[in-house]
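*Asks:* What follows is a group of structures, each given as C-alpha cells.
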Structure P
Amino acid sequence: MTTDREALAARIRAALPRDRPMREVSMFGGLSFMVDEAMVVAAGRDGDLLVRVDPARHEELLEVPGARPAVMGADRPMGPGWIAVSRDALGSEESLAFWTQVGLEHRAAR
C-alpha cells in the first residue's frame, strides 16, 4: 500500500529536472528533495508539501489557495521562506509543478 508521502514523492521526482544533481533526505518529518545540495521541497507524511521560498515572496505566495505558513512540531512557525501546501491543493500536476518551480527559483537565486 502506497502512503500519501510516497505518492507525493513519486510525483515530485517526475516534476524535478533530471539535469541537475538531486538527492532525497529524510528530514522535517518527511522526505526532502535536495537540488544542488539545497532543499527545494519536501513531501510530508500526510501528503502535504513543504516548499523553500524566497522570503521576499512569502506573503504573495501565501495568497495561493492551499498555502499556509509552515510550522514545525506542535506550533513553532518556521518563518518567512517556508510555506506548507495542503494535499488538497496539490491535486493537479500543474499545481505541483508551480510549487516545485517556486522552490527551484529560490534555489537558483542563492
Structure Q
Amino acid sequence: MTKFQLIQKLMEKSSNLAQQEAKIIVNTVFTSMVNALVKGERIEIRGFGNFTVRNYQSYQGRNPRTGTKVAVAPKRLPYFKVGKELKERVDVEVPSSSPSSTLE
C-alpha cells in the first residue's frame, strides 16, 4: 500500500473528508512518527507493533567488489517489531488464488 492509497482509503472511510485534508492527516501522522524516532523515542501502536531506534557500533566491513577492509561508522537505524495481533492475522493460510499455490 502506498501513501496515496492510504489517503484514498481514509477518504472512503470518512465521506465528508476532502483529499487535501486526508493528505494533511496522513502526513501529520508520518511526520510525528519520524520526529519521535529522531528524538530516540519509542512508538507503540497496540495490535500493530513497536518502532524503536537501535544503535549500532562501528565495525570493520569488507568491500564485496575488491575485498578490501572498510571502516563502517556507528549508526542509528529505525527498527520495527511486529505486534502479536498483527503477526497472528498475517500468519493465516494463503488463499488458493495466490501465485505460490500453483507451485505445488
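Taken together, the values in this text are just the output of simple stated rules run on the coordinates, not laboratory data. None of the values given here were measured: they were computed from a predicted structure. Cβ atoms are built from the backbone, for glycine too; each structure is taken alone.
*Asks:* Quick check on the output: -11500 is helix-only ellipticity at 222 nm (-39500 (n - 2.57) for each DSSP H run of 4 or more, over all residues; to 500), derived from one of P, Q. Which one produced it?
*Replies:* Values: P: -9500; Q: -11500.
Structure Q accounts for this read-out.
*Asks:* Related question: Say we calculate relative contact order in percent (Cα under 8 Å, 6 or more apart) for every structure; which of P, Q gives the highest result? Intermediate values should be presented prior to the final figure.
*Replies:* Values: P: 24; Q: 18.
Once relative contact order in percent (Cα under 8 Å, 6 or more apart) is tallied for P, Q, the winner is P.
*Asks:* Still on this structure: Can you tell which of P, Q yields 1.5 when distance in nm of label points 7 Å out along Cα→Cβ at positions 35 and 83 is derived from it? Intermediate values should be presented prior to the final figure.
*Replies:* On the way: P: 1.5; Q: 2.3.
That value comes from structure P.
*Asks:* Out of P, Q, which has the highest value for mean count of other Cβ atoms within 10 Å over residues 11-18?
*Replies:* Numbers: P: 14.9; Q: 10.4.
Top value of mean count of other Cβ atoms within 10 Å over residues 11-18 goes to structure P.
*Asks:* Quick check: 4.2 is what I get for distance in nm of label points 7 Å out along Cα→Cβ at positions 51 and 67, calculated from one of P, Q. Which structure matches? Write out the running numbers ahead of the final one.
*Replies:* Values: P: 0.6; Q: 4.2.
Label of the originating structure: Q.
*Asks:* Here is a follow-up. Can you say which of P, Q returns 6.7 when mean projected area of the Cα convex hull in nm², for residues 27-90 alone is computed? Present the calculation step by step, with values, prior to reporting the outcome.
*Replies:* Values: P: 4.3; Q: 6.7.
The value was obtained from structure Q.
*Asks:* If P(r) over Cα pairs in 5 Å bins from 0, in percent is calculated from each of P, Q, which structure is the one that comes out at 2, 13, 26, 27, 21, 9, 1, 0?
*Replies:* Among P, Q, the structure yielding 2, 13, 26, 27, 21, 9, 1, 0 for P(r) over Cα pairs in 5 Å bins from 0, in percent is P.
*Asks:* If Rg/Rh (Cα atoms, Kirkwood Rh), for residues 3-58 alone is computed to be 0.97, which of P, Q is the source? Please report the intermediate quantities before stating the final value.
*Replies:* On the way: P: 0.97; Q: 1.12.
Here the read-out was taken from P.
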